[in-house]
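Each structure below is given as structure tokens.
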Structure I
Amino acid sequence: MSAVAETMNVTDERLAGLTLPAGGWSDAARKDALSRVQMMGLPSRRDEYWKYTRPDTLTQAVVVPAALFHNDEAALFDDVERLKIVFVDGVFDADASDDLSLEGVSIERLATADADIHWARDVYGVLETNGQKPVERPLAALNTAFATDGVLIHVTGAASKPINMIYLHNSETSDVMLHNVIKLDAGASLTVLETGPAAARLNMVTEVEVADTAAFHHIRAQGRDHERRAATHIFARLGTESVFKSFTLTANGVMTRNECVLELTGDDAKATVGGACVGDGDFHHDDTVFITHDAENCESRQVFKKVLRNGATGVFQGKILVKAGAQKTDGYQISQSLLLDGDSQFLAKPELEIYADDVICSHGSTSGAIDETALFYLQSRGISKPVATDLLTLSFLAEAVDEIEDETLREQINERMASWLERRRG
């Protein structure tokens, strides 16, 4: 069977088990997305941006079961005043969620937003479609077509507290597609927190429209000790003098692929995408980022750190594209791994593509073992080797975590990482 025939066979089998939601304001976007999936086909290892990560378990019709574990992700931000929105295996849990009322913010569910004309129509599937060039992302298009629920958030002012979307996993074979749309008007601001493993298999898309002078902050903690398989996608478009900051902590999970596609379309926009990952054993983690500079005097930062042991694999693919006319661009990219044994591996593909002549762009990627001199120094001060190793690991991850602007949230992420490392001492 040829590569094309094999891809289309997998695609047809996957689509055969899905039903396209009909009617309503999202109907045209869904039908367009389905057409694009049928044309592109679902990804395979032969695709350039999937050569380091096997997409099989994300594309096959049958869900690979994921064992259930007790999880406490919902408690991660308990000390933070927040508005909670809870989904259990992709189904909204009204009893566990807070009232969806917040000053300066309109919140609806995708499944129940049934107006014929809705503000989200101008964003739903639009940013995802834009993000398909120059690299095709068929899993995101699949989500736009078939997502059953999600959250639609329209921010008109400064949100008084963060919105915490909590995704819980109670079924060993749940197959979930959620699609979130977030629109920030000029001058608005919002912080979104995401926690939990969500499902045995998850395909999630979040589209974020950040208007002029608006600020969007996003912190995500992906469930620990779960055998989940997940593909997440963030598509964002930034206006003049806007701010976008996203950070993800990932601890375990059999396979996780996080994609972030940003367009800086307004002058003086600033974007930061960061992540800290700690993996052990049967663990594959892939961060794929594509940032397009299409305006003047914009700044972007990509900061990713991965700690891997016992055969875990980490992947980073990051690209900065500077279009003609995007002068005064400042693009920074760093990806680093700490390998705690000889069995783990880190695969990196940093890229720059620049068509403007007045820019500052840099990228770097390193991989190495723990600093034996520093480890010896700490042990000579009476600190046990496991504790010393954890301290050096946290120090290594600090550059990525420090990208979180809010001190309280940053400390909670640090505490979560320290707790995970302590439980994993061997």
Structure II
Amino acid sequence: MRFHSVGYTPLMLMAQICALLGFACYAVALTSLQDAWGLSNLQSGLIASAFFFGYILLVPFATAMTDRVDARKIYLFGGVSASLGLLGMGLFAEGFYSALIFMALNGAGLAGTYMPGLKILSDRIEQGELTRHIAFYTAFFGIGVGLSYVCSGWILDAFGWHWVFLGIALGPLAATSIVYFLIPPLHHERWHGSANIRVHDLFPINKWKMVLQDKNAAGFIFGYAAHSLELFASRSWLVAFFAFCASFSGQSFWLTATTLAGAINFFGVPSSILGNEIALRVGRQKWICFVMIASAVLGTALASSTGHSWWLIVILAIGHTIFIMADSATLTAGLVVSAQDNLKGAAMGLHSLMGFGGGLLGPAIFGFVLDISGSRSSQSSWIWAYISIVIWGVFFVFYERQSGWSKKKAIQQL
């Protein structure tokens, strides 16, 4: 039985914001932890990547289970896991290796909330309404991330990095409470069988092969991987980049680096929603290719803007954020509507796995390039680091133009 989603969608958007408050904690505390623990740029990037490693470890199980039980149950588990990871960072992390463990646990918590939260909605929404609800859900990711920057920055300035993680741990707990108390359980006849999970359920290779045989679905999945690599690398290093800009020019902006990063992330919310609406009119594939090229140009321009006016830096950062996010909802909605009904769970799992696999690589690649091209105090190193993450979207566009979407009939616009 399906329920109308009018009451559920606002609740799930609130829950998602709370669940994501821990997303930028480490990005905000990165430079403080780098100095306190004597970390290299690569090590700092690897800790950020550990978050996404934890995500991709759990997401196959989480998404497979949503085809067997109400996704609400998986969401509750994810919220608790995220809080435990944040508490561990605040109470027990003492250096590189312990931080890897707790950040991975935090990331596993996101795996239990993000896609299962989308599944909670899709199981309760009339099909005709689905793509716009998905657009709002994916766009609100940016609100949660933006508030994570702002709240973490306030706590860091007032109490230090330990309390950033301890205070923000309340966010995923609040998300868990919203879902537990306000989202009623859903019963479906297909969930009445065994909920046992086997290895081929976690990694349904045969189903994934079937998904990837569809060039439309495959394009959305690989595009999401390139999109996520650039997005999460940028989010992990944006505060550090603003700190470098202030140091390089000797002038600070009137907002702190963390507040500025948070405010800029909010521009991704309308960008994702409006981007989906534009894609429905001009074609999803055409819009995604345009957005990825524009994002690469603006990301490189942003990295080259150090030493110039702060207003130019801010405008370029806003533009880069807008175009990073302008295809986010389009990629996810396109995958959901293009996948066959009997493969949707597996397709969403592969989509999320590939996307956050890109998120796993992005921050580490960025930090590695910073190290090998100079240091965090070199302008040219930041330029090469940004190029190293935006180039993947360009590669994707060239590939799809040669052998992907352009060779297949566009999917029907819904």
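Here are some notes:
- In this comparison of I, II, the computed figure -26000 for helix-only ellipticity at 222 nm (-39500 (n - 2.57) for each DSSP H run of 4 or more, over all residues; to 500) is attributed to II.
- Label whose coordinates, when distance in nm of label points 7 Å out along Cα→Cβ at positions 60 and 316 is calculated, return 4.1 (choices I, II): II
- Relative contact order in percent (Cα under 8 Å, 6 or more apart) from the coordinates reads 27; which among I, II: II
- Value 2, 8, 19, 21, 21, 15, 8, 4, 1, 0, calculated as P(r) over Cα pairs in 5 Å bins from 0, in percent, for residues 132-291 alone, assigned to which of I, II: I
Here, each number is a calculation from the coordinates, and none is a lab measurement. Small disclaimer: the values here were computed from a predicted structure and weren't measured. Cβ atoms are built from the backbone, for glycine too; each structure is taken alone.
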